[in-house]
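The following blocks contain the structures, represented as structure tokens.
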Structure P
């Protein structure tokens, strides 16, 4: 193994997506927070693409923030950041969002986000979608070839990269996500009431869906729902469950669907094809800080995605004591362990039955709450930060003792 240039490494972090509101943005923010808390020994250079992003780590003495302005991701990744990294005399460069410079001035570590470009071509519709699919099927193997180390957020994703992209298993390491420390059961009635009123949520415990609704907006004509989150199948299953419980003389729980761009796509006419629109509440975009209260109010999270490389809402819901229904596919079983009901994402009847069981069986709900809390506690941002730092050292040719925790 090559020795590092000096005892103290200079580590570059490509953070153009640090402010994203989706799971990838949450992931890199929490990972960096844990990394900087743990490590005051190495020097970090945080590269941003916009001046508005700077200042996040101004209080970290060993973090230097560098703005490399550009609105074009490809130019930023392949031209501007490599030049800036060379000027900074880095020992290693890391990007959490699947791409790295193809001609890096130092060893590079990349984190891959998914392989749905191979496994789910139906996600990519229209010309823009097909171009996106082809680009990623060509470039992901190339980025992985150029990287010294390749990180994933699940073992399942690592297996998929070996199978679809031909990545050597010896280059892979899993760095899990985790729930934020604020995700825990909320019992304060004033907090719950405020959040319920803010998003016009039902008073009764509800079934909850967390959806990324804007994914295919530019890829399909009209108002399309992202196919990976499986909203249409859930609506059909919920309609069946709702009718059965009503016919049995009981009151079914309402369904709440939240996510950016959902209201524009999930109109009352679309909902009415499966169930009375009055039974479904569309909460739209929810502030991150309000999510623990929403999970705490929910009877269960319904998260039967067709594809997830991790599935952060599974762990977030469990950390708040919310039972989970999720998929038998992709990384969902790995993340959920024995703490969720697993259903085939295409099985409408199986999904309806799972929702009905959790809606009516209090003992089952309590058992899953307890299991979920234990399962969520096994994921740790601190442990993931230690794994990341170990991989960065390996890539840089370093083999130092772990820094002392503050």
Structure Q
């Protein structure tokens, strides 16, 4: 993503912000693969509370990410990034303490607090301040790639940490990651000489109606909502299936996720190249959605078989990793240049709400039916709706501006 077109200063700020953002997202992703099992086993807890603990951060992230961006226009980027990082660290340490004393409600409060430490919109705004418009998209893509790697590594590293130090250790490590980023934010990043609002990178309220009237952008918002809803719903149910139905020791579950990680990453790279470079983005997207549906059907039919359950989670993660990198890119292709920031803000909000709903609804359905069949039937139906919507979308033509309202 970084090439000779970047000035030394642009290269430094892009890599620095990618580092900060990836550390933050790694911290959030570390808990995802193991949290539901630990949370469900806490006194007074059940599957619903466990699912809420998984998705809680998404709700507060959805609420705060746009206001933080707007506030940073007025008071500066660094004060918001520093204060939100401190909030994130406090939320992580609260979650660690709650895990130590096994208090599910305090754990959920910690997760909500982690979400209040949302920083994505401010990081993007700072990047826009410090880069020229002609290389800004590539700079943002670099940050996007760092998030993808943080997600993949978190899925393996989280269970590995939990196998030695429990859930308390996972959240302590998460808080430490936040602390590590603070010195760089305070001393390594200069406040831009001019802080201004960038329509191509930040949310602009006057363009909200334009974005909400664009059918293609609405379908993209629904798609990312569904994608991240499936993520938290799946990782509410699957760790519990492994631990309770297949008696897998949590100390060994990282081995399953390691296999899932390598297969997903191996498929992600060529599928992204085919989608972006070969102009097959619709075909890759529909194939990725179809793979998600196949994985849900496998869970419904074969979840009592350990090896087929492992295969199902590998298939799911493969579909997810095919879709995750191309979704933001495709969204930006549909949006007109002057509304890209607003379209991105709505898109990210839909993603975070999806993460919250997936955890809460996934946990509720698992409480109603501990076999998890209801979960995967629900996910199958909703993902089928997404597939139908995508099949009716016209893909943006390269070099042609989107004029749809």
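Values in this text are rule-based calculations from the coordinates and carry no lab data. Treat the numbers as computed from the prediction; the structure is a model and nothing was measured. Cβ atoms are built from the backbone, for glycine too; each structure is taken alone.
In this comparison of P, Q, the computed figure 73, 48, 38 for Cα extents along the principal axes in Å is attributed to P.
From P, Q, which structure was relative contact order in percent (Cα under 8 Å, 6 or more apart) = 26 calculated on?
Details: P: 17; Q: 26.
Source structure: Q.
Largest in distance in nm of label points 7 Å out along Cα→Cβ at positions 62 and 310 among the labelled structures P, Q is structure Q. When helix-only ellipticity at 222 nm (-39500 (n - 2.57) for each DSSP H run of 4 or more, over all residues; to 500) is computed across structures P, Q, the figure -12000 traces back to P. Calculating Cα Rg over 2.2 N^0.38 Å, for residues 158-365 alone for structures P, Q picks out Q as the one with the greatest value.
Of the structures labelled P, Q, one was used to calculate Rg/Rh (Cα atoms, Kirkwood Rh), for residues 262-357 alone, giving 1.05. Name it. The partial results should precede the final answer.
Numbers: P: 0.97; Q: 1.05.
Going through each structure in turn, the value belongs to Q.
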